[in-house]
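There are structures below to look over.
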Structure P
Amino acid sequence: MPDPYFQHDTTGVKRMYALEMINITKEFPGVKALDRVSFKVKKGEIHALCGENGAGKSTLMKVLSGLYPAGTYDGEIRIDGKPVSFRHIVDAEQAGIAIIHQELALVKEMTVGENIFLGREPRKFGVIQWDQLYYEAETWLKKVGLTISPQTKIHSLGIGQQQLVEIAKALAKQANILILDEPTAALTESEVEILMGILEQLRAQGVACIYISHKMPEVFRLADSITVLRDGKSIATLSRTETNEDEVVALMVGRELTERYPYVKKTPGHVVLEVKNYSIWHKEKPMKVNNNIHMTVRAGEIVGIAGLMGAGRTELAMSLFGAYEGKAEGEVWIEGKQVHIRSVQDAIRSGIALVTEDRKRLGLVLGMDVKTNTTLASLKSISHLQVIDQNEELKWSQKYVDELKTKTASLETAVGTLSGGNQQKVVLAKWLMAKPKLLILDEPTRGIDVGAKYEIYHLMNKLAKEGVAIMMISSELPEILGMSDRIYVMREGQIVKELSHDEATQENIMMAATGGE
């Protein structure tokens, strides 16, 4: 009989499985998160793990990384063919497993070097060798393309740089099995290229990489194999060369998506938002982050805002919503009436709603339940004499759970326990209940699976049909092109181009965004 722990590659060389997870079952109260899932990764292989939010990907990786200890799940884990049992995260790390989480796990007040070697500091006679620590940290930073000092405090770095520090931290552990959970969500195109190069080097060195991503182009560029999970079950494992994006997406959602971006040609109505000569000052430095912005958004129209990271798109959205600390000057008009937005309350009263880029930190109260988060921006409408009508609260929150098909055990479920896509639906529910005139969406589908994206796109079309003006910021050009009626391109804090749906292409958007001719 053939050795079950080895598999022949195309050269005929036996390659041992670096990892096997066999019949893993994990249950929580009222839900079976994993149902006899099996998953195998060879040495020197990049294996993509795909599935909708809530499919079980994160739960499976938490089992593997020791966050869910042995005894809390059924099934077996083998590394290099040998059964292993992890009681906690340290056991998994000692077995050669490192994980790069989608949610950054860095200590903001510590330095980059301290974070990279946190808990593994080089010591001599029990004393930390700081010179050695920072020297080695600098070496790992160079590998991920960061030229910053390892003595830089984490809080002074941008999100993209912090993500690269997380990657450096994982690489410094010199793991044999590396798990990457949505590692490019906050990276620029040049940073993504650096990461791709690193992963190809690791593959050549025999490291087994598990790559979790909703970005199909990345999966098909990198992965040797693809495993699809759906509803807590392993549906299929495919060779990347023998499948395509459409097949993988269909396996993820359990049906074919005939069109990824369901664009509907619209007839825009009256001008809802008009911004004139609008400039925003940096909250800390004597400089402008936006300069002389002129733009309009009409009722029933989806206007895309494109541009590279740092172009000033999020600052514009936060300022229009009264949530940016920097001073703003210029004019904002809502339905022909000039408004002065100095706070979030001013924005809400003016009919503006914002689905933020960072839903966990700015869009939700994670410890509160679905019901409370849904009604948070509309308490006046469900209160009498400053007392919340609990029946109304239940009625409205249930209405939006049903309409948006939010997957939650109950209305009392803490939002922090939901998947990313379902958390985003709760954020949307909160603002839909507020009945906005202008809905600003900042990266509305970041970290969300294709099925949930599709539902959000249909919701956007529905809202536009009902007369809501929608302003959508997105770093995904296919999304901008696929859903926008008009597109404004931003560069260095200014709008440099306006394009209609029919005029816009990836090429002319990128040309404008980068300052090319």
Structure Q
Amino acid sequence: MKKTPLLERRRCGILMPVFSLPSPYGIGSLGKAAFDFVDFLEAAGQSYWQILPLGPTGYGDSPYQAYSTFAGNPYFIDLESLCQSGYLRKEECDAIDFGKNPDEIDYGKLYNGRFPLFKKALARFKERIPEDFEAFCKKQSAWLTDYALFMALKDENGGASFDKWEDDLKLHKRAALKKAEERLADEVLYWKMLQYFFYQQWNALKSYANKKGISIIGDVPIYVSPDSADVWASPEQFQLDENRKPIKVAGCPPDAFTADGQLWGNPLYRWDKMKEDGYAWWCKRLKAASKLYDVIRFDHFRGFEAYYTIPYGRKNARKGAWEKGPGIDFFKTIHEKLGKLDIIAEDLGFLTEGVYELLRETGYPGMKVIQFAFGAKMTDSEYLPHNFPKNCVAYTGTHDNETILGWLGSANAKTVKNVERYFRLHKDEGKNWAIMKGALATPANTVILQMQDFLGLDNRARVNEPSTLGKNWRWRVRSECINSWLANLILGAATIYFRTPPTAKAPVFDGETENK
């Protein structure tokens, strides 16, 4: 019997970043709490766990500005697992101050505490290098060699971006790289070790999730960080000058929400060059992503049709221009080389008929976000639940939006009234639950809801507020919130709207909990 593609089944899932998982060591990790969350998803009748990018983050801590598109974030390495393997000791981990607030990540303390611990692990790792370490390095050599040297050189240069290194290293000259590898052999081993730990733990977690019937949805940001191993090692793929500075950078034009637009600062691709070699760089990237995740969410899908360019050095995004992207040729080539991938198109933002046409040509499900449907003036928007097609992924809000209760608390009175009328909100049921059930009732094949909304949290639990710094990517859930009582409520909602997998158990209600 032919298996139905993942995104064509009537199913649902939960959006929760790995960093938001509970942990005694300052940030969510790939340890026991992650496995417990998979068990929670299974008990709640869910089929998907959507996460944010897993890459190693830099300044600002955004997972969308990573030092590599292939490497994993060392922050996610579970320390308890390293203790069990003998690379660390529990008293060493417990002696570090990772912050006292269980609801929020302190990235400063995390940075200052995590990496010294890993250096202790390195000393023990060198004494008994695992038998499969060399095979891992060889298998991942296409990106790991450059990444490990990039990070070692970055440390040697006090954290400075690579365009400020001495010329031969900045320009990735072979002779200079060879000398650096010899000089920084221990540091290079250190960064390879961290990737070995990350991939060992991630593969175990993903395998466990898949066996439980949970598929992982993971983001592939369209752009990469200007200060990344990707740009450093493959400058020919990007619009850079002779000093490796971007010529133009990515962003979004001004709109009703941001008068200055959004200046992202990512270097833009040389799509003409990429087309010449059959998008080889992208094929390598997506092949790796397809092994990390079961479903790929293409962030900023509209950039493949046309993308906004801003001259490098501008302080805002007011003056820019639209340029044509690779279009359907890119996706045809990708599928010819990699086969059919399960992909979600993040088709939000300024959309044109060209973007809608590209979405139709690819056949990918786009995204429908309920929060976008409501304003002081009500129109028959494509984001209203009754307009959702089957081939879409429905959200009440994404990681870039407010929580449901935060949104209702900050919106004007007319908007709130429109929401109340549409969803027939009443006092006997939490407004967050009524709106989530509205999403689950839609024709959309896939519905993804935020963990914060199941918990009824306000904007203090918001993950990200675009175009702001210093307060994002910090929210953490408490371990006691991930419990069987909540799983049963979520299972009940999923069951009512026929979104549970065949293996799901029936919810158990006692007459008291059904309307909470």
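Work out the source of 18.0 here, i.e. which of P, Q gives that when mean count of other Cβ atoms within 10 Å over residues 58-65 is computed. Write down the numbers at each step before the final one.
Working: P: 22.6; Q: 18.0.
Working through the options, I get structure Q.
Of the structures labelled P, Q, which one yields -11500 when helix-only ellipticity at 222 nm (-39500 (n - 2.57) for each DSSP H run of 4 or more, over all residues; to 500) is computed from its coordinates? Walk me through the numbers before you get to the answer.
Working: P: -9000; Q: -11500.
Matching structure: Q.
Structures P, Q were compared on relative contact order in percent (Cα under 8 Å, 6 or more apart), and the highest value belongs to Q.
For FRET efficiency 1/(1 + (r/R0)^6) of positions 186 and 458 (r between Cβ atoms, R0 = 25 Å, to 0.05), which of P, Q scores largest?
Numbers: P: 0.40; Q: 0.00.
Structure P comes out on top.
Which structure, out of P, Q, was P(r) over Cα pairs in 5 Å bins from 0, in percent, for residues 98-265 alone derived from, given a value of 1, 8, 15, 18, 17, 13, 10, 7, 6, 3, 1, 1, 0, 0, 0?
Corresponding structure: P.
Of the structures labelled P, Q, which one yields 1.00 when FRET efficiency 1/(1 + (r/R0)^6) of positions 234 and 282 (r between Cβ atoms, R0 = 35 Å, to 0.05) is computed from its coordinates? Derived from the structure labelled Q.
Where does the value 4.3 come from, among P, Q, when distance in nm of label points 7 Å out along Cα→Cβ at positions 18 and 386 is the thing being computed?
Structure Q accounts for this read-out.
Every number in this text was worked out from the coordinates using simple rules, so none of it is lab data. Given the structure is predicted, the values throughout are model-derived calculations rather than measurements. Cβ atoms are built from the backbone, for glycine too; each structure is taken alone.
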